[in-house]
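Peer 1: Down below are the structures I want you to see.
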Structure I
Amino acid sequence: MNRVQLGNSGLSVSPVAIGTWQLSPRFWGEQSKDDYVDALRFAFAEGINLIDTAEAYGDGYAETVVGEAITDLPRDELVIVTKVFNHFNDDGTRYPDLSPEHIAARCDVSLGRMGIDTIDLYLLHMYDPLTALDDIAGELDRLRDQGKIRAYGVSNHSVEQLRAQRHCGAYTVVQPPYSLIDPAGEDDLLPYCQSENIGVMVYSPLHKGLLSGKYDGTETFADFRQNHPDFQGDRFVALASAVRNLRPIAERYGLTIYQLVLAATLMHPAIDVAVCGIKRRDQVAEALGAVGRTISREDYYEVRKIVGPGATKIADSKGSRK
C-alpha cells in the first residue's frame, strides 16, 4: 500500500488508520476483543501500518488490547498513535490534566500497557485551558528527547487553539472530527493545516456508521447513538435516505457506499489519513477497497450535495414540523 507523509512529523503512514474508539464500552458497549485483534493483524498484513488509540478509550482498555494485538508484529513497521488528557480517579470519574507531571506519568503508563518503548505520535486529546502552553510543549519536547515519543500533535482543537499551541511547540499533526455530513474545519482548520504542512488524520469519517449506507432510518441503538440527534426520528430517516441515494454513484465506480464516502474524504487535499473504526476483518477489507480510488470532480461535488450540510438542513426542517 502506498504511504503518505504525515505533515512534518517524519511519519510515513497508510492513508487509512485502524481506530480503537469502538473498544470504549462507555460509548459502544462490549465488543469482541478476539475479533478486534484478528482484524488489526489482518489490516497489518494488508498494508495498514497506522493504529490510533487513546488512554481514554475504556480507561486504558483499548491500549491494552492494542498491546496484545501487536505482540508478534514487527514494531519498526508500525506507527502507533495514542492520546493524553484525563486524570483518572479511583471511582471512575475523570478531569482534564495536561500538567507536565501528569503528561510524563501517563506516557509511561501508556508505554507499559502497549508493551512498547516509544509512542510514534502522542496527541493532546483535547485542549486544557488551565495549563500554560509553554509547560505542555516543554514536557512533550522532553519526552521526545528521552526517546519516549517520536512526534506530537493535537486532537479536538480549534484553529486558534492550534495556532497558540504551535507558538510554543513543534506540533506537526492534527486529529479533528470530519465527515461529509458534517465537514467541520473546512473554513479554517483544514486550510490552515494545508498551508502549514500540518498532517491531518480525521476521525469518524463515516459519521459513526451513518455514511456506511447500511441504515434505513428505522434502526434503534443500544450504544451512545441512542441519544445522538443524527440517529433519532425524522432526522435519522432523512439522513439515511440521503446516504442511500449515493448508491448509483458508488456502483458506477464499482464501490460500496462506504468505499465511495471514504474515497471522497481522502480526496480532500488537506486530509492525509482517515481513521476508521473497525470491529472485524470484513470491515477492514471494505475500507481497503477505497484506498487509492478517486472519483471525478463532478461526482465529488454531487456526493457533497447529496449528504452534505444541505441534507442536514432538510432533515432539520422535517423534524421541526413535529
Structure II
Amino acid sequence: MITSRFGFAALATAVSLVMSGPAFAADKHIAITQIVEHPALDAVRKGVKDVLAEAGYAEGHGLRWSYESAQGNPATAAQIAKKFAGDAPDVIVAIATPSAQTVVASTKTIPVVFSAVTDPVGAKLVSDATHPGANVTGVTDLTPIAAHMALVKRVVPTAKRLGVVSNPGEANSVTLVNLIEAEAPKAGMSVVVAAATKSGDVLAAARSLVGKVDAIYIPTDNTVISAFEAVVKVGNDAGIPVLAGDTDSVKRGAVAAAGFNYYDVGRQTGHMVVKILHGAKPGDMAVEGVAKTELYVNLKAAKAQGVTLSDALIGEAKDVIR
C-alpha cells in the first residue's frame, strides 16, 4: 500500500501518463451515409473503412464509426443528414448524389467528403471542382459515356435504338441521360428513356421498352441499380442485351460493363478522409476523378439475352463470368 504523499504523487503521475497515451486518445468519429444499399455503393463504403483501418483508425481502436442507409428514400436521407450534423463527427462521408446533397445542405462547418457522385457542380455540392472552398470535397465517378456507347455497339453491332431506365429525380441520372442523348447518336443510336422514380417501378419501366429498343443500358442510377435484377429479367425474357455503367451489375446479369472498381473509388475517398483527419481542409482539396476503368463481361448473360461476344472483347476483359 502507498502511504506517503510522494507515493500518491507517483501514482497520480503514472495514471496521468497512461490516460494520456494512445490507448486513451479520443477516437475520431466518422459518420457515413448512402442513399441505398447495392453492391457498388457497399464497395465504396468498404473501401473507405479499409483505408481508415490501414491508417490506424480501426473501428473500436481509434475510430468511432456511424453508418446509416436511406434505403432509397430522399426524406430519410434528409433525416440522417440532420442527425449526423447534430452529432458533429470529425468527418461525414456521403455516398451517392442524393445523400451528398442532403448532408451538404445540413452543415456548413463539419468536413464533408462525398463519393460516387456523378456531377458535383451540377448537383450544387461545390461551385468549383478544382477549388471547392467551404467544407466539402470528394470523388466523382462521372461515367465515360462515349466509351460506353462504343461498347454497346461492340456488343450489339446492329443496335439502332438504345433503351435507358433512369430516375429523373436523381440529379446524377439527369446528367447521365443528357450525356447519353448527346453521345448515342454519334454511335448511330437513338435513345428511348423509361422513367422509374422508385425501385418498385423498375420492372414496369424496363418492360415498357420491349419491342422499342435493340439494347438496354443502365447508367449509374442508384434507384435502378438497386432493382437491377428486374431489368435483367426483362432482358432475358425478351432477348434484349442489357449493359451497365458499373461492373458490379455484370455479376448480377448484365452482358458487359466498362466501369470503375467501386472498392477502389472507396479507397480513394478514404485517403481524402485520412488527410482531413490529419489537418487538411476540404475546401483546399480539389475534387478527384477516377481515371481507370475495367471491362467485365458475362457469357452466361450474353447467351440468355441472345448475343455472342467477340473473342477480342472477351480477351480485353478483366473478369469473364461464365
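Peer 1: Looking at structures I, II, which one was FRET efficiency 1/(1 + (r/R0)^6) of positions 254 and 278 (r between Cβ atoms, R0 = 25 Å, to 0.05) calculated from, given that it came out as 0.05?
Peer 2: For FRET efficiency 1/(1 + (r/R0)^6) of positions 254 and 278 (r between Cβ atoms, R0 = 25 Å, to 0.05), the value 0.05 is produced by structure II.
Peer 1: Among I, II, considering only mean count of other Cβ atoms within 10 Å over residues 70-77, which has the greatest calculated value? Don't jump to the answer; show the numbers that get you there.
Peer 2: Working: I: 11.1; II: 17.2.
When mean count of other Cβ atoms within 10 Å over residues 70-77 is computed for each of I, II, structure II gives the biggest number.
Peer 1: Out of I, II, which one gives 3.7 for distance in nm of label points 7 Å out along Cα→Cβ at positions 38 and 294 as computed from the coordinates?
Peer 2: Going through each structure in turn, the value belongs to I.
Peer 1: Same structure again: For the read-out Cα extents along the principal axes in Å, a value of 53, 43, 40 was computed from one structure; give its label from I, II. Walk me through the numbers on the way to the answer.
Peer 2: Values: I: 53, 43, 40; II: 92, 38, 34.
Label of the originating structure: I.
Peer 1: Now a separate question. Could you tell me which structure in I, II was used to calculate distance in nm of label points 7 Å out along Cα→Cβ at positions 30 and 270 as 0.7? Intermediate results must be reported in sequence, preceding the final value.
Peer 2: Working: I: 4.2; II: 0.7.
This value belongs to structure II.
Peer 1: Looking at structures I, II, which one was FRET efficiency 1/(1 + (r/R0)^6) of positions 238 and 262 (r between Cβ atoms, R0 = 35 Å, to 0.05) calculated from, given that it came out as 0.95?
Peer 2: I
Computed from the coordinates by the stated procedures, all read-outs in this text should not be read as laboratory data. Predicted, not measured: the structure shown is a model, and the values here were computed from it. Cβ atoms are built from the backbone, for glycine too; each structure is taken alone.
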